Structure I
Amino acid sequence: MKKVSLSVAIIAKDEEDRLPKTLEAVKDIADEIIVVVDSRTTDNTIKVAESFGAKVFIENWEGYGKQKQKALEKTQGDWILFLDADEVLNEKLKKEILKILKNPLADGYFLKRKTIYLGKPLKFIWNNDWVLRLVKRSSNPRWMGDIHESLIIDGITKKIKKGYILHYTYRNLKEHFQKSLEYAYLSAKEYAKKGKKFSIFKTFFSPLWAFLKIYFLKLGFLEGFRGFLIALSYALNAFMKNAFLWEKFQKEKSKIFKLENKKKS
């Protein structure tokens, strides 16, 4: 009977500090490791990946979904495990994955993910979420979306209930809030493409709702000051999405105004 092969696919940019833990955890279960490195990387991510025997490919950045799709297309295994460079499999999950590869009962598997934020595990926010990461090649896996990307397959999916992924999120507050601004800008671009209009109502009330939802409904207040910071980041993201959208429409108005003036003159 032919051995079932496993490919691990990862995308990375400036991850020399976190990538070793990720690769160390999968090197003994993977038949190949594919690391697609953002061409803007400035640190030793490539050398770190190569030191673990990974096949490294340098690609221009085109968005999260497209970058992960590039990694997918470079794999050759019967099964593919997708990880981010800040995620680490624990031992229980590794054992379960090996069991599943010997006798799979589905075409794709959701893995439980636990989050570490500013050096401490979270108990309520960003905790125990399920992500589709282990998929059979024959299930036609593909990544969709460039901001909040998602993996889609054709076939049956199940959950692996033993073990989990440790997600180390942001290194510090600066990175956290910079990413929040980046996501807000990318979302505003998508909104503009779809023809969504700036709303003064949403600009003022969306941030409030975002904060209340995370801090109270999602029990963020039980995480202490970390919960407050996370709720604040959601409020900032909601406000800046609308602010960036407003800025784009102002630029469009300015272009129209200049064109009209040229025609008059």
Structure II
Amino acid sequence: MRKLFYWKLKAREIKLGERTAILGVLNVTPDSFSDGGKYQDPDRAFARAVQMEEQGADIIDIGAESTRPESARISAAEELRRLIPVLKRLRGTLTIPISVDTYKAEVAERALEHGAEIINDPTGLTFEAQLARVVSNHDAGLILNHMRGRPETWAKLAPLPDVMGHIVRDLEATVSRARHTGIDRSRIVVDPGLGFGKRKEQNSAILARLHELASLDLPILTGPSRKSFLAHPTERETLFATAAAVTAAILGGAHLVRVHDVLEMRAVADVADEILRQAPGQ
């Protein structure tokens, strides 16, 4: 079952629920876990963004700081140095919205000034709570991702006894904090944060119980693409594993999926959507 939502951004709204929305991942980093360094050059990043829109992406999600396990934090100045040239190239080119993956209020402010319409906070307001005020001031969309601890400490974290119950409670509190800064519910999407401090087997449990996030009455995003719990010996095998996880997420109620392989996952999502439409009660 997937409820319909209208996700409000600054100058448009996106209907969520009839068809799974695809966020195409564009990392402009030297050290992201699967494609670090590939799109650091603004021209290459520009070409990839245009290609992803052509392949069926509904949103381009740009990240300029890696949050892979054991990654180190970078300054806002360095993050902006990587990000702003790409946003300048893309402004006025795409017909779909741009999301920026950042937890820094300063970076969010500049990104929104340069045409981004969504901020995807990988920390769920736990690193810089003032980011919510920036989003509110710009009437932007906000993705709240669930993160445990910090990337440099994830390997030391014990498994959660009730992973999905913990995530639902944490995200409910995070949404409440965002609302208290003036962000309307119609601008918020929640993400259970596959990886992000969860043990390998717990990511499968999250997908199996994803429907429990519907209790928050908000659109649901998942980002299983190429995550370590899906890793196989070859890229092709990992692609198929990602396809299985994307299918499970959609059948579990995800409104949006964040993926690297847009062309392939658009086809996967289209089939999963059709299966969902045939479910009793839809």
Structure III
Amino acid sequence: MSATTDSRAEAVDESTVTAAAQRLAAAAATGSPCTPIRDLIGPDDVATAYRIQEAFNGLRVAGKVNVVGRKIGATSEAVQTQLGVHQPDFGVLFADMAYADGDVIEMGRLLQPRAEAEVAFVLTDDLAEGPLDVAQCRAAVGHAVAALEVVDSRITDWDISFADTVADNASSGVFVLGTEHRTLAEFEPVEVTMSMRIDGEVVSTGNGAACLGDPLNALSWLALRAREFGDPLRAGQVILSGALGPMRPVRPGSVVEVVIDGLGTVSASFSNDREASDE
């Protein structure tokens, strides 16, 4: 990904970008959250933050982990309020982040996980040329599924600015896809309603309109940003379109169940290995 840069981003040298990426990578490898990245680049230096994200993700790609899609973060007003940010961002999904419906997620690979429910789109066409508006994005979607995203932060106590979450691959953790495929002829993403339970208790509710007014608006936003960054969305990719309601923390032993009316269900549980989760 090649981000366009402003004058401030150009003033941040590559050694600073590398140091920030290595700080995040060390936090991920050791399971010990790190100090914020904004002390290196400033809280609003978005262009440099995406350079750091590229470098951070490059360390994973170097380990031969395939990219399988993208995620859009902070699309819902509720989540923006929770994180103290005011605009969406995006990150990269890797193959080793994907889980199947009903899987057990190892807490040892996560630091400070929070769950949120989303509509996931699977593309059958590239989104690289043309206006990349909602109509074009709709036509490029093969099917949608209910999704559970487990966001995570390498930054201590989720003490993040917008630049921090961007640099940290949009606070990506892992994701789970449901098994019920729906085409956009069968349902309208904006019309869905969502309920998420953790250990049997309803902890989050929301709807399609909470995601930038319509999850398809979010997809269009991402398609435009991805093309600007020189890495357009491609056929076969999974796109997590953003939260339909507030995110909630999960703990060892938690069971998370999501119901998205009109789209289906998805669930996962979390290992009860506290020692592994604290390593």
Per distance in nm of label points 7 Å out along Cα→Cβ at positions 57 and 177, the highest-valued of structures I, II, III: I
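Work out Kirkwood radius over Cα pairs in Å, for residues 41-160 alone for each of structures I, II, III, then name the structure with the largest result. Could you put the intermediate results ahead of the total?
On the way: I: 16.0; II: 15.0; III: 16.5.
Checked I, II, III; max of Kirkwood radius over Cα pairs in Å, for residues 41-160 alone sits with III.
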Origin of the derived value 3.1 (distance in nm of label points 7 Å out along Cα→Cβ at positions 97 and 169; candidates I, II, III): II
Source structure (of I, II, III) for Cα extents along the principal axes in Å, computed value 78, 48, 38: I
At a computed -12000 (helix-only ellipticity at 222 nm (-39500 (n - 2.57) for each DSSP H run of 4 or more, over all residues; to 500)), which of I, II, III: II
Per relative contact order in percent (Cα under 8 Å, 6 or more apart), the highest-valued of structures I, II, III: III
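Taken together, the values in this text are just the output of simple stated rules run on the coordinates, not laboratory data. None of these values were measured; they are calculated from a predicted model. Cβ atoms are built from the backbone, for glycine too; each structure is taken alone.
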